[in-house]
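Below are structures written as C-alpha cells.
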Structure P
Amino acid sequence: METTKKDYFTAHQIDLARFSKALGHPVRIAILQLLNSQACCFHGDMAEELPIVKSTLSQHLNELKDAGLIKGTITPPTVKYCINRENWELAKKLMNGLLT
C-alpha cells in the first residue's frame, strides 16, 4: 500500500492548518471577534459593522464556515451567524498547544 503525504500528519495537525488558514486575514479575525462578543447569534447585516462590501464579506464568511469556525443559517430575509463552539474550543486548544 502506497503512503501519501497526508498519512504523515495527524488529524490535529490537519485541523490546526485548516483553522490557521481561515484566520489568515484580518477581516476574518474581525468577524470572529464580532461573533464571539455576541451573547447569541448575530442577526443582521455585518457589512454595516465592518468596512467591506457584502460580496467580500460573503467570501470571508464562507471561508470561516468551510473551516468549521462559524455556523450560518439562512432564513429569508435574515441570516444568522454563530461561532461553532465545538470547533472554536478545539481551535483554541490546538493553537495553545502549538504556541506553548
Structure Q
Amino acid sequence: MPESSKTKYFTIEQEQTARFAKALGHPVRIAILELLESQTCCFHGDMAEELPVAKSTLSQHLKELKSAGLIQGDITPPTIKYCINRENFSLAKSLLNKILK
C-alpha cells in the first residue's frame, strides 16, 4: 500500500496521540517534563545540572519534546529557557487518557 493511502487511514487525533507517545518514550524526557511541571520555566544549563545526561544529549531530548509541541523554548542568547506548552500538554493528557482508560 502506498504511503499516502496509509496516512489517510489514520485520523489526525491518532497521529497526534502517536506523536506525543513517541516523544514520551524515553525516561530522560519524562524527567524533563516532571522538572518543568514542578517549575514555571527552567534554563537549559539548570536542567543539565539536575539530570544525569550530557548537555548535548539533553539538547536532543529537548528538541524532541519541542518538536512534539510538549514544551516551548524562549531563546535569549546565550541562554534558552524552556517551559511546558500548557495547551499541547493538556491535549496530550486528554488524548492519552482516551486510550489508557
Structure R
Amino acid sequence: MGHQERAKRILWVTACALVAVAAILFFIPDSQARIVGIGMEGAFCVAFYLVQDREFRAWEATHKDTTPSNGWSALGWGIVGILLFLAIAFAVFMVLAMVFPGHV
C-alpha cells in the first residue's frame, strides 16, 4: 500500500515486542502465563487492527478504482509468521533457561 518503510519499522517493533513478551511469559507461573498470553494476544490483535484499518481506509480513499487482493492469498504469509514466532519464542526461552537454570 505504499508504506514500505513504515512496514519495516513495524516488523522490527513487533519482533522486539515478541522477545519482551516471551521473556515476560517465561518468568510468570504457567497458570498465569496462559491468561496473560491470551490477554496480550487480544490486545495486539486490536492494536494491529486499528493501525491497519486507518492505513487501509486512507489507501482505499485514494484508490477507489482498485480492488484489494483476496485475503486468502495472505494465508501463506500468516503461516510463515507463525513459524517465525515459534522459532523466536523458542530461542528466547532457551537462552533464558540457560541463564536461569533453576527457574524452569
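Below is a table of values for the structure above.
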{"item": "Distance in nm of label points 7 Å out along Cα→Cβ at positions 18 and 82 from the coordinates reads 1.4; which among P, Q, R", "result": "R"}
{"item": "helix-only ellipticity at 222 nm (-39500 (n - 2.57) for each DSSP H run of 4 or more, over all residues; to 500) from the coordinates reads -19000; which among P, Q, R", "result": "Q"}
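Rule-based calculations on the coordinates, nothing more; no lab input. Every value quoted in this text rests on a predicted model; they were computed, and no experiment measured them. Cβ atoms are built from the backbone, for glycine too; each structure is taken alone.
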